[in-house]
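What follows is calculated from the coordinates using simple rules that are stated; it is not laboratory data. Small disclaimer: the values here were computed from a predicted structure and weren't measured. Cβ atoms are built from the backbone, for glycine too; each structure is taken alone.
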Structure 1
Amino acid sequence: MADIVRLSAWVHGSVQGVGFRWWTRSRALELGLTGHATNTSDGRVHVIAEGSRSRCDKLLALLRSGSTPGRVDLVVESWDAAKGDVTGFEER
């Protein structure tokens with residue numbers, strides 16, 4: 001069985017008020033990931049996703065694809081072991 005990981009991605013650009021969190025949630029659910037996409041006070045969106053490394057890599061590639069709502073200038077990611085503290089995928 002694939003290792004389950006936790007992706008933390010900070011998405012910079014014009015990503016609030018454009019449907020970005022909804023789009024991210026939809027892609028994450030299609031990939032079978034759990035987590036959330038949260039607006040931050042500085043204009044970024046923080047994406048937390050847990051699942052297999054390959055599926056989290058796919059979500060990360062989608063976040064960087066140029067086909068998201070709004071405009072993504074930069075995605076900074078970090079990886080950890082899954083915490084297992086999230087169910088479903090939420091927009092926050």
Structure 2
Amino acid sequence: MSEHSIQDAVRVALSKYGYFVVRTAAGNVEMARGGYFNPGMPNGWPDLTGINLIDNTIFFIEMKTPIGRPRPDQMQFHKFLKKHGICHGIARSP
């Protein structure tokens with residue numbers, strides 16, 4: 001299962017429980033017509049950003065395949081989130 005297909009499955013599963021979840025791209029994204037677009041998120045920003053609409057808390061999820069490993073910039077962002085008590089984690093399946 002690819003990281004992208006796991007991401008889609010996680011988004012669907014979370015939406016069934018009423019969470020608002022969006023895919024958040026970081027770094028440069030290659031455009032279909034050529035060139036690159038920078039969405040403005042810093043490198044290491046997790047793949048999914050979500051909101052628990054019951055208690056209005058925000059959460060972040062980094063997607064990885066069963067054998068995937070976080071990059072150094074992703075680990076740095078993880079440490080930042082942990083320092084500030086923000087809910088986050090790595091998902092390898094829904």
Structure 3
Amino acid sequence: MIGAVSGFSSFGYLINLPVDYLKIDSAFVKNISHNLISQALVEGFNCIADAMNVETIAELVEDETILQKLREMGVDYAQGYGLAHPVPINFNR
């Protein structure tokens with residue numbers, strides 16, 4: 001199960017829900033290369049995930065600068081155009 005951090009009220013749910021991954025919302029991730037508050041929030045979410053023994057996934061990784069910051073913070077996974085563009089799924093294999 002994936003728990004998503006999109007607002008501070010989400011913390012209450014994290015304590016009670018069994019999750020395997022903590023997904024960090026794009027609203028927090030997209031500005032980490034130039035906004036210290038966004039950076040601190042993402043670091044905090046990652047620390048909480050570490051304490052819960054769950055892995056983190058960052059949304060909206062748009063460039064190498066953001067990806068490098070996430071690496072430095074220890075975020076486990078990333079998704080976004082900075083890594084790859086979406087591809088169609090062929091359901092008729």
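For structures 1, 2, 3, calculate relative contact order in percent (Cα under 8 Å, 6 or more apart) and state which one comes out highest.
That would be structure 1.
Work out distance in nm of label points 7 Å out along Cα→Cβ at positions 18 and 74 for each of structures 1, 2, 3, then name the structure with the largest result.
2
Work out which structure the value 19, 57, 23, 2 belongs to, where P(r) over Cα pairs in 10 Å bins from 0, in percent was derived from one of 1, 2, 3.
Label of the source structure: 1.
With helix-only ellipticity at 222 nm (-39500 (n - 2.57) for each DSSP H run of 4 or more, over all residues; to 500) coming out at -7000, pick the structure among 1, 2, 3 it was computed from.
Value -7000 for helix-only ellipticity at 222 nm (-39500 (n - 2.57) for each DSSP H run of 4 or more, over all residues; to 500) corresponds to 1 out of 1, 2, 3.
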